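**Q** Pasting the structures in now, so scroll down.
What follows draws every value from the coordinates through simple rules; no lab data is involved. Every value quoted in this text rests on a predicted model; they were computed, and no experiment measured them. Cβ atoms are built from the backbone, for glycine too; each structure is taken alone.
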Structure 1
Amino acid sequence: MLRALRLLSALAVVGLGVACFLTRPQPLPPDALAGFTGDADRGAVIWAAAGCASCHVAEDGPSDLMSGGTRFVTDKGVFVAPNISNHPEQGVGGWSDLALASAIMTGVGRDGSHLYPAFPYTTYSKAEPQDVVDLIAYMRTLPASDQPSAPHELGFPYNQRIALGGWKMLYLDDAWVLTEVPSAPLERGRYLVEALGHCAECHTPRDALGGLRKDSWMGGAPNPSGEGRIPNITTAVLRWSEGDIAEYLKSGFTPDFDTAGGSMSAVVRNTAQLSDADRAAIAAYLKAIPAVAAESP
């Protein structure tokens, strides 16, 4: 009996070691950015498409001051956007390009820890390395803020980052949701929505572990704050033309003479900075995804 218990204990230790190895934080390899040179002007477009300022801009501050502080209230606790300004200590000014790219694309912080997927790296993981390098070049041009990042307010077990390695194994992949893109504009639209714009992070419901339900892609979701629901895009666009969608992304005006409100107004401020061709590409993508039946509130 004692021998069997020792064997089981040994197997448990080995199993734990294997699990820790498989779920360890895995940043980008050292040569991931070799040969890439950043272009800040192009990076400004990536910045707008990725909607970085929507979360990280200082509350009631200048539109280019990324001192963070925005609070995201969820049923798992409160996530607080960090300072990503160019400050060398309080922000990310002291981070290398590789460390920043690893955070953006793999969800691994400079200290080697897993980042919470409240930061949508599961989307950014599909971004082209050149775009990420351009984005970082633009970030280097933004002003610095000495405002310290506030900690997340999470209880057990959500304050244990070690479990995020297993979560990444389930949900961090580079597979496209819309697999058929027969035209260049549609492919561009897929890239803008699925790799940069992270529209699904709000508009797609999640399963019990917090992963996006790809079978209900863009089908609407409960507001994480508990107040109302995020709209089902797929049913809304059925009655909108591609031109209607593109205009909404430019001006915020709907075909019914309503205007974007709430958090969507921040999204429109970003998409308004894109080219007409990019907004048309997003519209083409939204018209191409399958319609999803609305779920009961």
Structure 2
Amino acid sequence: MTLQDIQTIAVIGAGTMGQGIAQLCAQSGFATLLYDINGTVLEKARVATQQSLAKLVEKGKMTAVEQEAVFSRITFTQDVLQLRAEVVIEAVVERLDVKHSILNEIADQNPPTTILASNTSSLPITRIAAKVQGPERVVGLHFFNPATIMKLVEVISGAATAPEVTQLMKDLAIKLGKTPVIAQDAPGFIVNRVARHFYVESLKLLEEGVASHESIDRLLQASGFKMGPFQLMDLIGVDTNYSVTSAMFEAFHQDPKFRPSRWQQQKVDAGHHGRKTGKGFYDYPEGS
């Protein structure tokens, strides 16, 4: 398969990341399928896409005609049987069993040439591919939030990933307007391993009562960071961030430097997942 052969991209999971990836694909000219089993989540993704495209029109970055064309390229669906594409990108919960189940279901109804990409931020591609039909076509394609804006994409090869699949996904990332970097299949890949302590150490300061989360955010912003760690966790999803930290803690054999925070776990247990739930480390009134 070549880049020119890719006509349709299917995105599985219509949460924040899935919605952003789908919008990005449509903006890049691809017919796009966005699937989620949850109709409410899918409808929120539809509304979020409309609002995001409308903002681009308001800012003069897109015409109303282009907005309509981009939106028309996206099919929002709860029918898994519709997911027939040259490239499938899963952006579901960070659980191996869930990823194995959905990727095998997709593999059953697509030709062996269909590339199965995972947007995982922490799970090894080799472990995902190990129980999926055709592990040579399973590859990591890790976008960053918000996917329509952040330039970096990590392209990760598992032990069985065919080199030509990795190269094709690198080419696709460039076509999507991204800057791809090839990463080895190591815990956290590159960015999450380096950035983990941005969160972990900040949470330790909070646990030890050294400073409030607001003060830590302000200090790091004053040091040059666009967002503080707690603001960023709320944007990414406190639950997602906690899941990644927990996975890396296990992958590094409980190395204390990756220990998840009890404060963060408490937020997750309470359902305070950040912007998407209206409350995280900060409160987000509806519409803000």
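**Q** Determine which structure produced the value 18 for relative contact order in percent (Cα under 8 Å, 6 or more apart), calculated from the coordinates; the candidates are 1, 2.
**A** Structure 1 accounts for this read-out.
**Q** Another question, if that's okay. Tell me which structure, out of 1, 2, gives 1.2 once distance in nm of label points 7 Å out along Cα→Cβ at positions 27 and 115 is calculated.
**A** 1
**Q** Then there is this: Can you spot which of 1, 2 the value 0.95 was calculated from, given it is FRET efficiency 1/(1 + (r/R0)^6) of positions 195 and 251 (r between Cβ atoms, R0 = 25 Å, to 0.05)?
**A** 2
**Q** Work out which structure the value 16.5 belongs to, where mean count of other Cβ atoms within 10 Å over residues 43-50 was derived from one of 1, 2.
**A** Details: 1: 21.6; 2: 16.5.
Source structure: 2.
**Q** Of the structures labelled 1, 2, one was used to calculate semi-axes √(5λ) of the Cα gyration tensor in Å, giving 30, 24, 17. Name it.
**A** Working through the options, I get structure 2.
**Q** For which of 1, 2 does helix-only ellipticity at 222 nm (-39500 (n - 2.57) for each DSSP H run of 4 or more, over all residues; to 500), calculated from the coordinates, equal -11000? Numbers along the way, then the final one.
**A** Details: 1: -11000; 2: -14000.
Working through the options, I get structure 1.
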